[in-house]
Structure P
Amino acid sequence: MATQSPLYFLNIVETLYEFDEPILFVARVGFLKSLFLKINEIDTGGEYLSCYIDDNHISGLRDGRISIRGVFDSQKERYIVAADYALNVLSEMMVGPTEVAEAFLPKPGVGILPRLGECPDVLQEKDALVSIYFQGAGLQRESIQYSTLMGLLSGVQNLVRNVIAPPELRGLRTSTFDFLVGDPALGSLMISVKEPVANMGKLRQAQERRGLTIEEVRIGVTKTKDEFFAGMEDMLSQNALTAATDDVYEGVQHLLPSADTAFSNVTFSTQKGNVLRRISISRERADEVRKAHARSNGVDSRRTGTIIEINAASRTLLLRSRAGVTTCAFDPTAFERLRKDPAFKIGSRLQVDGDLFERVRRDYLNVQRIILLEAIT
C-alpha cells in the first residue's frame with residue numbers, strides 16, 4: 001500500500017501546554033502562525049483544532065489576558081487537522097464556528113495555566129489602566145444592541161471620571177482632562193481604559209495646579225485606581241457597606257449585573273507588568289451588594305401594584321405601580337411560599353415592604369414582608 005504523502009509539517013515555534021507531548025502549541029503554517037489544540041487520538045497520530053493566531057493573542061494567552069476558547073472564537077475560520085506522531089499533516093478540513101462539537105472546544109474562561117484564574121474570552125488590552133468585561137447571553141460576538149452598548153459605555157465613563165480620576169480632577173471638561181479607551185471588543189464586551197490624557201495648559205490655569213506635570217497626573221490616576229480596587233475588595237468582603245466603600249458602590253452600581261441586564265457577570269481587571277488583578281461579580285453577588293447598600297442606608301419602602309412578569313430562576317418579579325415598574329427580589333423561602341399560592345400569577349395585585357434601591361432604568365426592591373396578594377377577577 002502506498003504511503004500517504006504529508007501536506008506539510010507542523011514546525012512548532014512555541015509549546016504552551018504539554019503532557020507527555022505537546023497538547024497546545026503554536027506552529028508555523030506557511031508564512032503564518034497557527035494555534036493547535038489536540039482534541040482526539042487516532043491510529044496514525046492525533047487530531048487537532050487549529051486557527052490562525054497573531055503575536056498579540058499569543059502574548060495574551062501567556063499573560064492570562066484571553067482564554068484558549070477566546071482565541072478560537074476570535075477567528076471565523078477553524079480547521080480540523082490530522083497529523084502523524086512526527087507532526088506531518090495528513091489531512092486538513094476547514095470548519096465553521098458551529099461545526100465543531102462543544103466537547104472538542106475548551107471551556108470558556110479557561111487559560112493556559114490555573115494560576116491565571118478565569119480569563120476573558122476576548123483579548124484584554126495589555127497594561128490597560130482598567131478593563132471591564134461584561135459577560136452574558138444578551139451580549140453576542142457578532143452584534144450588540146445599540147442601547148446596551150451606549151448604556152455600558154456611559155457607565156464606564158461615569159466610573160473613570162468620578163472614581164478613577166483623582167478627586168482634584170473630577171468634574172473638569174473633557175477638553176481639559178479625559179481618558180483614552182481601546183476599541184470595545186465584542187464577545188461578550190470588553191472595554192479597556194488605557195491612560196489619562198490632559199490639556200496641560202488648561203489644567204495649569206487653576207492656581208492650585210500651576211506646577212502640575214503629566215507624570216503627576218498619571219501617578220495620581222494610578223493611585224486612585226489602586227484605591228478603587230482595594231475598595232471593591234472591601235465592598236465584596238463585608239456584609240454591609242461602610243462609608244469608605246460607599247463611593248465605590250456609587251461609581252459601579254450601574255455596571256453591576258441584575259435580572260434586568262443583558263449581562264450576568266462583570267469583571268474589573270488591571271495589569272501592571274506581570275501582575276494581573278481581577279475582581280469578578282456575578283448577578284447573585286451583585287444582589288447581595290445591593291441588599292447591603294439598602295441596609296446600610298436604611299431605605300425602607302412599600303410598593304403596591306400589579307405583577308407583570310415572574311422570573312422563577314432569579315426569584316424575582318416585575319411589579320407595576322404608580323412609581324413605575326420595580327424589580328422585586330425574594331429570599332428562597334418567601335418565593336417558594338408565593339409559588340404555592342394560587343393567586344401568585346401575572347395580573348394579580350401585590351403589596352410588599354422592603355429595602356429599596358433606586359436605579360436609573362428600574363428600581364430594585366429587596367422584599368422583607370409580603371402584605372397582600374390577591375388575584376384580580
Structure Q
Amino acid sequence: MASISLERLFTSVLNDKNSKNFAKDEVYSYESIFLSRISPDSTNARYLPSIIISDSHAYQFVSRQLSKSQLVNIYQGQDKVLVGKSCIVNCLKYGTTEWKMANKTINSIIELAENVAVSEVIQAPTIYPTDAGDYRILTGHRRFYAMVYNDGVNGAAHFKVYASKPLLLKTKQFQENASREELPQHGKLLAFQDALREVEILNTSMLKLGHKALTIKEISNLLGVSMGAYDNYNVLTRYPAVIKAFENGISDPLLAVKKLVLNTEKAYKKRNNVSQLNVNDRNEINRLIEVYFAPDDKSVKKKELTGTGVQAYKLGSIESSFVIKMLLTKNVCEFDCGVDWDQVDWQNVSEMNEIFKKVVVHISETENSNKQNNS
C-alpha cells in the first residue's frame with residue numbers, strides 16, 4: 001500500500017509540475033527545535049534501534065542511582081539502545097552481530113559528540129513534520145544522537161526543516177550516506193536499495209503519464225553519484241550475501257567485493273555452460289558468496305568456487321599455422337625443448353604457461369630450420 005500511495009503522490013506532482021526535478025523545489029527553512037519534539041526514522045538504513053530517555057533518568061544512571069537493569073525496566077529497553085544526556089546504553093544481546101554493530105555506532109556518536117561540543121555541528125541535520133505535529137529525522141541521525149548526548153532531550157538545536165515530508169525521502173537519505181566516507185559500507189548498500197526502489201516507483205509513474213523512462217545517467221544524477229559508482233552499487237546489491245558480509249564486519253573495499261561478485265558470476269557461467277542467469281542461478285551464486293565469506297579456512301575451495309585468485313592458462317599469440325598443426329597433431333611431450341616432462345607440476349599454472357612458451361619456441365625454431373634447409 002505504501003508503494004501505491006507513493007506512486008499516486010508522484011503521479012499527482014508530475015501532473016502538476018510536469019517535471020521530474022520537483023525535488024529541487026521542495027521548501028525548507030532553518031529553525032531551532034527542541035530535541036524532545038524529534039524522533040529518529042525507524043526505516044532508515046542507518047537507524048539505531050533506540051529509545052531517548054529523560055534527562056533526570058540519564059542523570060540518575062550516570063550518578064549510579066539507577067542500574068542498567070532498572071533503566072531497561074523503566075523504558076522496556078531490551079534489545080534497544082538507550083540514549084540520554086552523557087550516556088548511551090547498549091541493551092542488545094551481548095556478543096551478537098547487532099550488539100557489535102551498535103557498539104561501533106555508539107563509539108562514533110560519542111566521538112562526534114565530543115567534536116560537536118568544541119566546534120558545533122557544521123551541517124545541520126534535516127527533519128520534516130509528522131502528522132502528529134512533531135518532527136522526524138530525514139538525514140543526520142548520528143548528529144541528532146550526539147546532540148542528545150551533549151545537551152539532553154530538553155535541549156534545542158538548529159535544524160534544516162522541510163515544510164512537508166519529502167517525496168524522494170529514501171533518495172535524499174542515500175545521497176548523504178554515499179557522500180560520507182566514514183559511514184559503514186552495509187548502511188550505504190541498504191540505503192541504495194531503498195533509494196532505487198523509490199526511483200523505480202517514480203519511473204513507473206512517469207511511464208504511466210506518457211513520459212520517457214529515466215536513463216541510467218538521470219538515475220545516477222538523481223541519486224547523487226557518478227555512473228561508475230551507480231554501477232558499483234548495482235553489482236554489490238545483487239546478492240544478499242554481500243550486504244550480510246558487510247553487516248558481519250568484513251572490511252574489504254567495495255571495488256574488491258564487486259570484482260569478487262563479477263568473478264563468481266563468470267566462473268558459475270563457465271562451470272555450468274550458461275550465458276544468462278535465472279533466479280535459481282542467482283540463488284546458487286548467492287550461496288557461493290556466502291561460502292566465500294564464511295569464517296573457515298577452505299580458501300582453495302572458495303577461490304575455485306568464486307573464480308577468484310585462479311590464474312588462466314595462456315598459450316600466447318601464435319601466427320604460424322605450422323605451430324598450430326604441430327600442437328594439435330603431435331605429442332608435445334616427445335619434443336626435446338628443455339622440459340623434464342616427468343617432473344612437471346601440471347596443476348601449477350605459472351609453470352605450465354612457461355612450458356607453453358618453450359614448446360611454441362621449439363616448434364617455431366623447427367619451422368625456421370626446415371625453411372632454411374629447403375631454400
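The numbers here are math on the coordinates, done by the rules we state, and not lab data. This is a predicted model, so every value here is computed, not measured. Cβ atoms are built from the backbone, for glycine too; each structure is taken alone.
Each of structures P, Q was scored by distance in nm of label points 7 Å out along Cα→Cβ at positions 35 and 291; the highest score is held by Q. For helix-only ellipticity at 222 nm (-39500 (n - 2.57) for each DSSP H run of 4 or more, over all residues; to 500), the calculated result is -7500, so let me know which of P, Q that is. Label of the originating structure: P. Looking at distance in nm of label points 7 Å out along Cα→Cβ at positions 147 and 171 over structures P, Q, structure P comes out largest.
Matching task: 3.8 is the computed value of distance in nm of label points 7 Å out along Cα→Cβ at positions 27 and 51. Pick the structure from P, Q.
Q
Taking distance in nm of label points 7 Å out along Cα→Cβ at positions 315 and 331 as the criterion, the top structure among P, Q is Q, with the largest value. For the structures shown (P, Q), volume of the Cα convex hull per residue in Å³, for residues 283-354 alone is largest in Q. Ranked by relative contact order in percent (Cα under 8 Å, 6 or more apart), structures P, Q are topped by Q, which has the highest value.
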